[in-house]
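Bear in mind that the values in this text are calculations on the coordinates, not laboratory data. Please read these numbers as outputs of a predicted model, since none were measured by experiment. Cβ atoms are built from the backbone, for glycine too; each structure is taken alone.
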Structure P
Amino acid sequence: MRNPNWSSVLRRLRPWLVGWFTFQAVVAAAGFYGAWRRKEGDATSTSIRRVVTHNGLELRPINPDLTRLRVDLAMAGAEIDLTALPLPAHGVDLTVRMGMAGLAVRVPADWRVWWRFRGVGGIGADGGVQRTHDEHAADLRIHAVVLLGGLGVESGGLSATPPPG
């Protein structure tokens, strides 16, 4: 039995390696282009949409009239911090679609959170989060479709809502 030398092994593997890296570059470029085209709003908008691939996202909305957030993640991670917002009059809708990704959402301590989770992965909340089973009474409504990902909701401490009086 003959031992193959390394140069012949590398010569045979080269087309496969070049093809793999080319495929990854094409997917990343398509993701960046799609993310650039679908980006809507900024931290002061009432509706925000982000698409993120192969990267990370930190979002801290500050508009008290925020009504909708939409985040699409593919092989990415994101953190959404809503603690700068006062208690919303009609609630905030967060729509999440994730594939092999993770998302952390921080809410003020007095917000009630409702969620619907579909897919393969998980969703969890820390002990300070007030979960409600009434979608219409929630201050934050999370609609998540996940494939191999996770979503965490955590209480961010004091609310931005001023005390009455």
Structure Q
Amino acid sequence: MNIYPDLYLDSILELSVETLNKNNIKGLMIDIDNTVVDTEKNIIDGLEDWYKKIKDAGIKCIILSNSSKIAKIRSVSDKLEIPYISLALKPLKSGFKRGIKLLDMDKENIAVVGDQIFTDVIGANRCKLFSILVKPINEQDLWYTKWKRPIENKILEKYKKSNEK
């Protein structure tokens, strides 16, 4: 099982249309928590401008979240005018399969963007999707991710070292 992302960025805002085009990506599944929304439920500054560029380039997007907090998900969904899938159960394949169906395109043209290796990256890799890991917005994790983050940081160190060569 591949636990490394295909691409690692400091923020989703660094993900450019050029990078997506270079990798033949026409659709994105975007995580919410700590990827585009902080722990206070605030959407990151610049997200709407970033999304406008993505949308203008013809790239389709959906939200793919493990969260059950529909109001939080819907706030981002409504702001960006994109559909969402909640309770995705990442890294299980079922949520990703629903996302593929909703995007209605080939898997090789879809990328998943998220802040966690154990949910977003592993799930994307298991489904043969392009995986993009971003740094978490907040250093402070929620209780259900706090135990995983030190392990993910070790994996990320190895990933960075292997990409320096």
Structure R
Amino acid sequence: MPIKVLFICHGNICRSPMAEYMMKDMVEKMGIEDDFYIASAATSTEEIWGGVGNPIYPPAKSELKRHGIGSTPYTDFSGKRAVQVTKADYGKYDYILCAESVNIRNTIRIIGADPEGKIMRLLDFSDNPRDIADPWYTGVFDITYNDIEEGLKAFLDKVYYK
């Protein structure tokens, strides 16, 4: 049974889809992609119009491409559209990994509670727990990429290689 991971950020157009496809790239290169089910979602509906989500924000796409992500069928993010987290997602995923503390609060508002302790920040797995700054506001996508990479490596170390 695969480990099911849902990445969450505010709009699902920058940090969470970056984390989704960066993790897909990592596990594919390691040959363990069948051991995971990986997706991403938003806490808000700001990037969803008439039931259709916006694609990944262009600078986020550029940052992924700069690192060679998106060139395989498994990591192809061209069809990714923003979606909102749902109450049902709590039962579907083993880990719900948020970019920042505000995402945790808003996810719990949608889901209702976190009795199993599944909802946490991605960087809570790292040696330097912190929020991942939103590049929508900072405009700095390489730092966001590095923070996500740090969190993903720490997550895999603690969850997969334990």
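Some observations on this one:
- Per mean count of other Cβ atoms within 10 Å over residues 73-80, the highest-valued of structures P, Q, R: P
- For relative contact order in percent (Cα under 8 Å, 6 or more apart) computed as 19, the structure of P, Q, R it came from: P
- Winner on mean count of other Cβ atoms within 10 Å over residues 17-24 once structures P, Q, R are ranked, highest first: R
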